[in-house]
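Next up, some structures in structure tokens.
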Structure 1
Amino acid sequence: MSISQERLTVMNKTIGQVLNEVVEKYPENMALIYPDLNIRYSYETFLSEIGRVSRGFIKIGIKIGDKVALWAPNIPEWIISQMALAKIGAILVPVDPGAGREDLKYILQQSGARYIVMAKGLEEEEYVSMLSGIAHELSLKHVVVIGETRASDMISWQELVDMGGKMDSHILSVRENEIRPNYPVAIMYTSGTTGKPKGVVLDHCGLINKSIFSAHRQGLVNQDRLCLFFPLFHMFGNTCITLTGIFKGATIVMPCKIFEPSSILSAIYREKCTAIYGSPSMLISLIDHGDFKPEEWKTLSKGTIGGAPCPAELMRRLAEDIGVSDITVAYGITETSSWITMTRPEDPLDLRVSTIGTALECNEVKILDPISGEGLPADTQGELCTRGFLMKGYYKMPAATASAIDKDGWFHSGDLGEMNEEGYVKITGRVKDVIVRNGIEIYPTDMEEVIYKLPGVSEVQVFGFPHPGKGHEVAAWVKLKEGSELSLEDLVKYGKDSIHKDKEPHYYKLVKEFPMTRSGKVQKFRLAEMAAEEYLE
């Protein structure tokens, strides 16, 4: 029996309890490595640091249920704060490091955060300046700045740690015993591409079980070293990599504050990483980079691709050419406490590119008719719905919560998919993203897979944009591999020869980059806006 076929039982514990158990089991294992600052925490040291910060948080008045915003790039203090806040029963509110003034204000006000832990900024002190500019509109009790600060109304990170170091450790033990697995532990904000971001309320139990079951599916063990470059403010970073690795007693390697291919490639080699995680766009950027050397990835064997459909050519290169043979593909949503489905390392390559795997053992999946709500037979397209360890709701948005989760407890994803007799799921598009041109439904992923087969193509995005006569028009924008001599004419001819005329894109373009979110997703709505402006005006 393989690792991923063994039976797991659902865990009813808090994040603090699981962390304590891991440290007791693997005290000498390396927990966190940040090469740039030569920071190397064993699990024993890691827990000690978390303890001091936890007590510091208690000292400044943070109580169970208080919301605490965390605004920083990928630095060790982010993860230490995340774990410390969970230990004391506070609610983490991650903020995008690239947030603008209005985004920051909206999240702080909507969440009701009264405390914020923040870096000075990505470059100098832009975070401090931005917060100072809106402080009069907020009701913050304390601001903790990672680094030294002279501002009289702020607390430096070292001051916080020193406060905690002077407190009796028994105080933290008492607090931890008051926390229950169903208590909220985070409010994570959705991307908000179709409106204001919604705050997704998540509890200890959901994040723990999704992490444990997905780690098991991947075959992670305590000797693994996970490369973490995905932004920590995003669930992929803070849960699917960080919590998942920590709960197995594995090592988290953080190469850089923000996505920087050279630093990542160097860390993978020097720190002998065994697992890699990212969106297809991120992984393409790494293996197409000038510093990439396949022989320096020989320790990598596993990991997960998520956040967007995985092109077949990318999976083939990773698994066959480069040797990351056990890499999995997964599908998840913030509202479902992370992953819903995942392939297995032993799955044939074609299943790992044509599907998003089967449901994790801790949740259910079914395909419904998006109009009637009726269940559909195998291999029939409908809306993917899931049940098990869902969010507690959208914060202060009962109507939005009711529209997302039905009376039987099923979350409606808005994604179109099919499920075969063996339970393998294929995503075919978004309910809202299906392109209808002249009455014909067109699914972007189908077109993308065809164009990816053309030698010289690094990345392709097929999308629709409004057209006055046809309802929508279809465009395919393509990024080429370095050194490729593929021309626009070659691309157009290939499209005409390979795609049915009723569905082929009518507009092609070669681009050097795509507009992306900080979490590595291509912003197709921005592509649609750009195309409408370019082609129709």
Structure 2
Amino acid sequence: MTAQIITTATDLAPAYDIIVVGAGPAGLTAATEVAAHSISALVINESSEPGGQMYRAITRLSPEAYEFLGPDYWQGTALVDAFHASRISYAPRTAVWSLAPAGDAPLNGAGAGLEVGISLAGEARLLRARHVILATGAFERPMPVPGWTLPGVMTAGAGQVALKSAGLVPEGRVVLAGCGPMLYLLVYQLLAAGARISAVLDTTDRRQLPKAVPYLPDFTRSAYFWKGVKLLVKVLSSVRFVRGVTGLEAVGNGRVEKLRFRTGRKWNEIDADVVMLHQGVVPDISLASSAGCALEWNDRQLAFQPRLDGDGQTTVSGISVAGDGATIGGAALAEVSGRLAALGALASIGVLDQTRKADLQRPLQRMLARFRRGRSFLDILYRPRDAFRIPTDDETIVCRCEEVRAGQIRSAIALGAPGPNQLKTFLRCGMGPCQGRLCSLTVTEMMAAGRKADPQDIGFYRLRPPVKPLSLGELASLPATPEALMAVTGSPLGGLHSSPGPATPEALKAVTGKTTPL
């Protein structure tokens, strides 16, 4: 029994009981759980391979050649193997561009449920699902400092993608700057892969340490404590490590050449060919937001996240969120939350009764509590400084797509722009190809700081479908429904027939110029 790999849109069924979006740790465990039951299930993955960011390219790499990725990375092999062995449909290289409650009309007996817009191999389709589990993971928090858009400056995540996907090791003088466990892990991996790291500039705010200390006992009992200690010892003993960095500026003519940094009252600089920035990750809420799920501000993690119940279900019926897309907790926690969300979804569609669901969830909830232990210590200790989240230099670019600078945003706030969505009409900020993913948090926090308000009250960019770029060709490939034909032609048959029956290729060509429906 193996997963059925779907490569064309025509191979997709019109409806599924459960659709899982994402194939990282949470998506893989959710998929494996639902596949154990006699239901129709589909996993949609934008990447070409399962694994997510944590286990990216794990199906192609060998431990012998990529030993530098570390033992935690290779633990993902068991997850991916179990997924491949499951009875489930799997659509790689597939983008989800919309998610919303479906209309009232049932589709092939599946009920109304939810409608999922997807693109695969150049064609778009609208699928129905009784339940959708979003396991979309996280993306890196923006770090808008002067010069961060120069060629040669990238996020730590981008550097890690290159390392995992193709074994690419940056050449020349490499400088990493920021704070948090992922930054130190990447330093370890790059050193093991042979990179020449000139320095690590640590922006951790030492004033956070006394606030984090009360949570230290829990952290010492967590699975991450000794791993973290070993990682830091290796990093500290191998590279120049500069603590207490309070300012950063990438400098160069056409590409980065130096990185200026401030410690205390003094500015220093270091030559750099490659600069990697990182100050944590935040949940990817794009689909949850566009579907109308209630979001709430997590002040400890400084990010919006979906409001969930104990089963991982959102405020929109039939939509669950698992893994880092729900709250940042790491791969081990994501695996458990994926299984919990799957059990909740199975119960919601009537496959599991509530008693059986509770019995299966109980040990998972204990595991979840254990993996959450110590998370508060990390969140508080590595809380990014205000200066690296809310740029003070007016010339710093905030919205990379539309090249909107911090000073322009502050001027618009002073003029009375009431929220991020209204700010778009002032500056087009957040209206570029990334749909605000790179600037949304920065804009919200800038407005909150300017108004002395809570980010929850300021809000976030309102996303409407398509939440991912959709070509006109893909849009035109959507099968025409009777409702669409009626809206355009005044007839549910496209004005091609006076009596019921499918339109012939000849008739379609006469009206549309094509032998297939628009």
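From which structure (1, 2) was distance in nm of label points 7 Å out along Cα→Cβ at positions 59 and 491 calculated, if the value obtained is 5.8? For distance in nm of label points 7 Å out along Cα→Cβ at positions 59 and 491, the value 5.8 is produced by structure 1. Taking mean count of other Cβ atoms within 10 Å over residues 355-362 as the criterion, the top structure among 1, 2 is 1, with the largest value. Given a computed value of 2.9 for distance in nm of label points 7 Å out along Cα→Cβ at positions 227 and 411, which structure among 1, 2 does it belong to? Label of the source structure: 1. When FRET efficiency 1/(1 + (r/R0)^6) of positions 83 and 435 (r between Cβ atoms, R0 = 30 Å, to 0.05) is computed for each of 1, 2, the one that comes out at 0.10 is 1. For Kirkwood radius over Cα pairs in Å, for residues 219-402 alone, the highest value in the series 1, 2 is held by structure 2.
Tell me which of 1, 2 gives 22.5 when you compute mean count of other Cβ atoms within 10 Å over residues 139-146. Here the read-out was taken from 2.
Please state which of the structures 1, 2 yields 16 when relative contact order in percent (Cα under 8 Å, 6 or more apart) is computed from it. Of the structures listed, the value fits 2.
Quick note: the coordinates plus some simple rules give every number you see, no bench work behind them. Because the structure is a prediction, the values reported are computed rather than measured. Cβ atoms are built from the backbone, for glycine too; each structure is taken alone.
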